Structure P
Amino acid sequence: MDLTSKQRAQLRGLANGIDTILHVGKDGLGDNLIKQADDALEARELIKGKVLENSMLTAREAAEDLAKATRSEVVQVIGTKFVLYRQSHNKEKKDRIALVKDKRG
């Protein structure tokens with residue numbers, strides 16, 4: 001599922017109010033970090049991560065690799081921080097993030 005620019009903008013706005021919960025360090029993207037991201041995406045749908053200075057990855061590389069591993073979408077990458085989104089399948093519909101609909105579709 002590709003996000004439209006309007007949906008991306010909506011998610012960026014929502015991401016402003018959330019705390020950074022993932023930290024990519026010198027170990028890079030290990031199985032533990034991927035599992036943590038996967039669990040967090042299922043629970044929250046929108047998560048923010050940060051790449052620490054001692055990491056060998058850039059924020060863009062970490063975000064794209066993590067998105068691929070967790071089947072999520074990269075919403076944005078700014079400096080050392082990144083935001084990922086994946087619609088939850090376990091949450092009730094009323095608790096999910098309601099993305100804006102694209103007018104063209």
Structure Q
Amino acid sequence: MSTTENNNAISSKGDKANPDYFTGKVWVNALVPKDETGHYTIGDVVFEPGCRNNWHKHPAGQILLITDGNGYYQERCKPAKPLKKGDVVIIPSGIEHWHGATRAASRI
């Protein structure tokens with residue numbers, strides 16, 4: 001199933017993501033913008049097959065809720081872990097990591 005055919009999406013695909021932070025085509029839809037403290041935002045991110053983000057870290061950590069598809073998550077110096085629909089990944093603050101889609105269509 002391609003991301004454009006996803007009828008189970010919680011939102012529209014959103015806007016194309018900045019290519020400086022991702023490999024391939026990625027869309028980001030901000031569901032909840034940063035609060036007044038600037039500590040968090042909630043977004044729905046759609047990765048085309050085989051796409052991923054660059055190595056990065058978040059000062060306040062990150063939570064991934066996998067709503068569709070299959071992908072990977074990897075912390076620096078650790079093996080990549082497979083992700084599937086329904087998985088939740090809680091990433092502590094300051095942990096360098098990346099995440100993205102498998103070569104099959106995905107919504108990670």
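Throughout, read-outs are computed from the coordinates displayed, never taken from laboratory work. Being a predicted model, the structure only gives us computed values, none of them experimental.
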With Cα Rg over 2.2 N^0.38 Å, for residues 35-90 alone computed per structure, which member of P, Q shows the largest figure? Q
Value 0, calculated as helix-only ellipticity at 222 nm (-39500 (n - 2.57) for each DSSP H run of 4 or more, over all residues; to 500), assigned to which of P, Q: Q
